[in-house]
Every structure is written in C-alpha cells, then in structure tokens.
Structure I
Amino acid sequence: MNASQLVLDAAKTALVLIDLQKGIAALPVQPHAAANVLANARALAERFRALGAPVVLVKVAFPNAPGGLRPITDAGQAQEAPEPAGWSELCAELDVQASDIVVTKRQWGAFHGTDLDSHLRRRGIDTIVLGGIATAIGVDTTARGAHERGYQQIFVEDAMSDLHADTHESTCRYIFPRIGRLRSTQQVLAALA
C-alpha cells in the first residue's frame with residue numbers, strides 16, 4: 001500500500017477529540033477558527049457513529065481541580081481560581097451522543113491517569129484519528145502517549161488548532177509525520193467510505 005493512501009477499518013479505528021469544550025473553544029485559536037474545527041470534528045464524529053466506530057470526547061478539568069499539576073515554570077504558576085461556569089462542558093456543536101465515550105483528564109495528555117487506553121483496547125482499537133485544541137498541547141501530548149502505546153495515528157490537520165499558528169504548523173510539520181499520518185477531514189471521511 002502506498003504510504004500516502006489512507007484506508008481505515010472502522011472496526012479497529014476510534015476518533016479521539018481533545019478538549020473541544022466551551023472554555024477552550026472560546027479562546028482565539030489559529031490557524032483554523034474554533035468554529036471550523038468544531039464543524040470538521042462533528043462531520044468526523046457523525047461518520048464514526050454511523051459506522052459504529054468509537055467516538056471519544058476528551059475534556060480537561062480546570063487545572064486547579066484536585067489532581068491537577070502545579071509545576072513551577074518560567075511561564076508562571078497557575079492562579080488558584082474556581083472553574084468558570086460551563087468551562088469544561090463539551091461544545092454543543094459536537095452533538096454528544098449516549099454512545100460516545102467521555103474521558104476527563106487533569107493534565108495535557110489524555111492517556112496519563114485516565115481509562116482511555118482501557119476503553120480503546122477493550123474495543124480492539126489499533127488506530128486513532130486525532131483532532132482538537134490545542135495542537136501543540138493536548139493533541140500533541142496525547143499523540144505522544146498513543147505512540148508510546150503502539151497505536152497507529154491519523155492527525156486531522158483541519159480538525160485541530162492552537163493558540164499560535166506557528167506552534168500548530170511546527171507540530172504538524174515536524175512532530176506528527178514522525179509518529180503518524182497527517183490528513184484533512186475530507187481525506188479521513190473518504191478513507192472510511
């Protein structure tokens with residue numbers, strides 16, 4: 001098979017969407033507007049659901065929640081503050097269904113300290129399709145965790161965005177091609193046909 005040709009087996013593939021929640025989707029992201037990321041994520045989720053393939057919606061609890069990390073960093077320490085109302089609610093645009101798997105994480109990556117790996121392995125999943133916000137934070141950290149666990153990965157470039165266009169582009173250019181395949185929403189939808 002040509003490395004650029006993409007064919008996905010819905011029985012072994014899951015869609016994993018990172019941090020598409022109200023508090024994060026409201027941030028000014030680049031290069032793709034949050035509305036476009038959400039529209040592409042919804043199109044993917046609808047196709048996965050129609051095929052009976054798992055849709056995993058990962059959300060992050062406010063960093064100051066119990067179990068959250070509080071490292072001392074050059075960027076400064078997170079301020080202790082209550083989570084704003086609705087901050088961690090999944091975006092309505094995703095049209096969350098009862099069959100969706102919702103995973104709550106307390107740090108950047110969706111594998112550490114969660115049951116994500118168990119959900120995927122119990123279903124015989126060997127390939128994950130990733131999208132979300134932010135590319136170089138939650139999506140990248142989750143991708144590295146997936147790589148360490150041996151998953152095949154497809155990164156949906158137009159179903160993710162970042163706080164800075166250059167970090168999105170750098171991650172998509174230099175990191176993701178080393179641990180998986182980078183495709184568009186339309187290419188992934190076609191691969192599931």
Structure II
Amino acid sequence: MTKNPWVVKSTEKKYKNAWIEVNEFNVINPSGKPGIYGTVSFKNLAIGIIPLDTNGFTWLVGQWRFPLDAYSWEIPEGGGPLHQDPLTSAKRELKEETGLIAHSWTELSRLHTSNSVCDELGILYLAHTLEYGTAEPEETELLDIKKVHLNDAFEMVMKGEITDSLSQIGILKAKIWYDNKINTR
C-alpha cells in the first residue's frame with residue numbers, strides 16, 4: 001500500500017515538554033469510521049552504542065528506569081539532538097556513561113522504537129578501538145557499569161534479563177557482526 005488510508009480531521013496538542021510532544025488526532029480510520037489516534041513525537045534521536053574490545057567484551061549500564069519503576073541493564077544510550085550528527089551524540093553518550101572513547105565506529109542499524117504510537121528514530125553504533133577514561137554521567141543518572149563478554153550480553157537478552165529495545169537489537173546485531181568477523185579470520 002503506497003497511499004495513506006487515514007484521514008486527519010483535526011489535531012490537538014495535549015502535552016509538551018523539552019523531550020516530547022503528545023498529540024491527539026480526530027481521524028477517519030482505514031475502515032471509514034471516525035476515531036481518535038494519539039501520538040508521541042520525540043525531540044531527540046535515540047542513540048545506542050555497543051562498545052566492543054578486541055577480546056569480544058562489551059560494557060553494560062545499569063540504572064533505575066522511572067517509567068518502568070524497575071532496574072534495567074542496557075547498552076550505553078541517550079538522546080541526540082535532531083539537528084546534530086548522530087555520531088557526535090554517540091561519542092558523547094559513550095564517554096559520559098562509560099568513560100570510553102572509541103576511535104572506530106560502525107553504524108549497525110536505524111530503527112523505530114514503537115511505531116504504533118511514536119515517531120522516535122533510534123540509531124545503533126558499534127564502537128571499537130577503545131581507549132579508557134573516566135565516566136561523566138549526567139546529574140539524573142546513577143549508573144552501574146559492568147564489563148561482560150558479548151556472548152554473555154547475548155544470553156542476557158535471550159533470557160529476558162535485558163528488555164530495553166535499543167539494547168536488545170544492538171546486542172543481537174553486534175553479536176552477528178562479531179561472529180561474522182571471527183569466522184572470517
């Protein structure tokens with residue numbers, strides 16, 4: 001289908017802050033019936049980084065996630081301004097959360113985090129050729145950092161111990177990349 005089957009009759013902004021905007025649309029849905037649809041528009045890109053050293057180790061970041069009211073292990077990630085090169089944001093987030101500086105970067109994927117309700121675009125990077133430094137987390141971040149082998153991070157995804165979508169996709173894609181690299185040696 002190449003033509004949009006939705007007809008928008010009106011739009012009302014319901015909420016706005018520095019990170020998101022929530023809109024409600026009065027619509028005619030694809031079956032021809034009236035209805036409403038709500039969307040969340042993000043003011044930043046979602047940026048995720050899988051740092052990977054030459055021995056196949058990566059770094060995970062643990063923190064309490066307010067919306068879930070739960071602790072979460074994730075890849076280093078954060079927001080990047082829409083008008084800025086996403087790689088610049090990835091470099092900043094990696095340094096802030098882990099203290100790592102990468103001298104080589106590979107874009108692994110672009111994804112929509114939940115395209116039924118939001119327009120958030122996520123970009124995942126593999127960071128390698130690493131240099132160690134000191135983490136500089138933001139004031140809202142109380143982080144635990146742990147170094148694990150990529151195979152162990154993969155197992156955490158498969159067991160449901162990592163539930164964050166950027167982290168799951170990033171780890172799965174990094175594992176495929178790493179396994180292909182090992183098998184071509």
Structure (I, II) behind the derived value 3.0 of distance in nm of label points 7 Å out along Cα→Cβ at positions 114 and 130: II
Among I, II, structure where log10 I(q)/I(0) by the Debye sum over Cα atoms at q = 0.08, 0.10 Å⁻¹ as derived comes to -0.31, -0.47: II
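Computing distance in nm of label points 7 Å out along Cα→Cβ at positions 98 and 138 gives 2.6 for which of I, II? Display every interim value, and only then the final one.
On the way: I: 2.6; II: 1.9.
Working through the options, I get structure I.
Comparing distance in nm of label points 7 Å out along Cα→Cβ at positions 58 and 146 across I, II, which is largest? List each step's numbers first, then the result.
Working: I: 0.8; II: 1.5.
Of structures I, II, the maximum of distance in nm of label points 7 Å out along Cα→Cβ at positions 58 and 146 occurs in II.
Supply the structure label, taken from I, II, corresponding to distance in nm of label points 7 Å out along Cα→Cβ at positions 10 and 74 with the calculated value 3.7.
It was calculated from structure II.
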Structures I, II, by FRET efficiency 1/(1 + (r/R0)^6) of positions 34 and 162 (r between Cβ atoms, R0 = 41 Å, to 0.05): label with the highest value: I
Per distance in nm of label points 7 Å out along Cα→Cβ at positions 26 and 106, the highest-valued of structures I, II: II
Entry that produces 21 once relative contact order in percent (Cα under 8 Å, 6 or more apart) is calculated, selected from I, II: II
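We did not get these values from a lab; they are worked out from the coordinates using the rules stated. Everything numeric here is computed off the predicted structure, so don't read it as measured data. Cβ atoms are built from the backbone, for glycine too; each structure is taken alone.
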